[in-house]
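Structures incoming, each one as structure tokens.
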Structure 1
Amino acid sequence: MSLLDLVLNSLQDNKAEDIITIDLKGKSSMADHMVVASGRSARQVSALAENLHTRIKDVTGKVATIEGKGAGDWVLLDAGDIIVHIFRPEVREFYQLEKMWLTESADSTNA
């Protein structure tokens, strides 16, 4: 199982909403993929990030970096080749992060 599959499966298993995968290969040196997802509440956003962090560590042995988990509005999880953004829906709509990248990346996919 690839790291991307692991991330997507974890988010889906924990009921994340509106999961979008953006292919960054050749477009950015920071990562190969960006995953953007939503949780219904600050509590769910934090739980999605914590569960994903634990699953990555348990399966790969790597420790991903998490920022923003305490507030639960927007959590960034850096898993090396994959950057994961988990938002509350209102915050996601405000920042429209994936729209910026989707206009740059014609070959993005929806999960």
Structure 2
Amino acid sequence: MRTRGFTLIEMMVALAVFSLAALALIRMEGATIRGASILDSTLTAQMVARNVAIEAMTDARTPTLGVAKGVEQNGGRSWNWTRTTQPTGDMRIVRIDVEVMDSAGSRQGHLTVVRAATVGGAAS
């Protein structure tokens, strides 16, 4: 009685197919980790932009027209922000654009809001 097993070539082909599948799974995992990191940075930058915009919205005085810059700490990292305040077609309303960059200077978040100009503020 003769027992049949796998030949060396069949084993090599099976290992090659298995290694291709394993490599694809490892690459997919790496892409998922990179995507999660990008999402984390974007969400944190959006929170910083929202904080800067809310501060400008709730201040008793309208922000000065022009550009203001600053740095905030959030999520254990430093975020550089730029707030641009400009008039709209209506003198009673100003537009506030907030842009947030990471420490490398890459834009990670952006937010635009409008607010009423207060009497005695820069836009009145």
Structure 3
Amino acid sequence: MPLYEHVFISRQDLSNTQAEGLIEHFGTVLADNGGKVVDSEYWGVKTMAYKINKNRKGHYAFLKTDAPAPAVQEMERLMRLHDDVMRVLTIKVEGHEDGPSVQMQKRDDRGDRRERRS
């Protein structure tokens, strides 16, 4: 099955448990349609570059999935209809990277950044 990565932003006035509940909810939607969540991460509340629906902050969540296209389309459709979800981004990938995403790594552990010049 194809591999996908999803990032969605939910409203800032949700509690952490409600935001994490959304991850579980959309994971069950995928499972009901023949897919599975390989890994999920809750990135927490982050400040956005611009306001979305009068919100300056939002709960960010990241999902790595292995699902057929119709299951992903159904999950995206339900995300867009959900009142608490503000934005959704889905990308088809060749393979999932092992370990935590860049957002979850400490700044010191990121080896791909160049030194700044003075």
Structure responsible for 158, with volume of the Cα convex hull per residue in Å³ calculated and labels 1, 2, 3 on offer: 2
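Could you figure out which one of 1, 2, 3 the value 22 for relative contact order in percent (Cα under 8 Å, 6 or more apart) was computed from? Before the final figure, lay out each step's value.
Details: 1: 30; 2: 22; 3: 38.
Working through the options, I get structure 2.
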With helix-only ellipticity at 222 nm (-39500 (n - 2.57) for each DSSP H run of 4 or more, over all residues; to 500) computed for every candidate in 1, 2, 3, -8500 is reproduced by structure 3
Ranking 1, 2, 3 by distance in nm of label points 7 Å out along Cα→Cβ at positions 56 and 80, the structure that comes out highest: 3
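The numbers here are math on the coordinates, done by the rules we state, and not lab data. The structure displayed is predicted, hence computed values, not measured ones. Cβ atoms are built from the backbone, for glycine too; each structure is taken alone.
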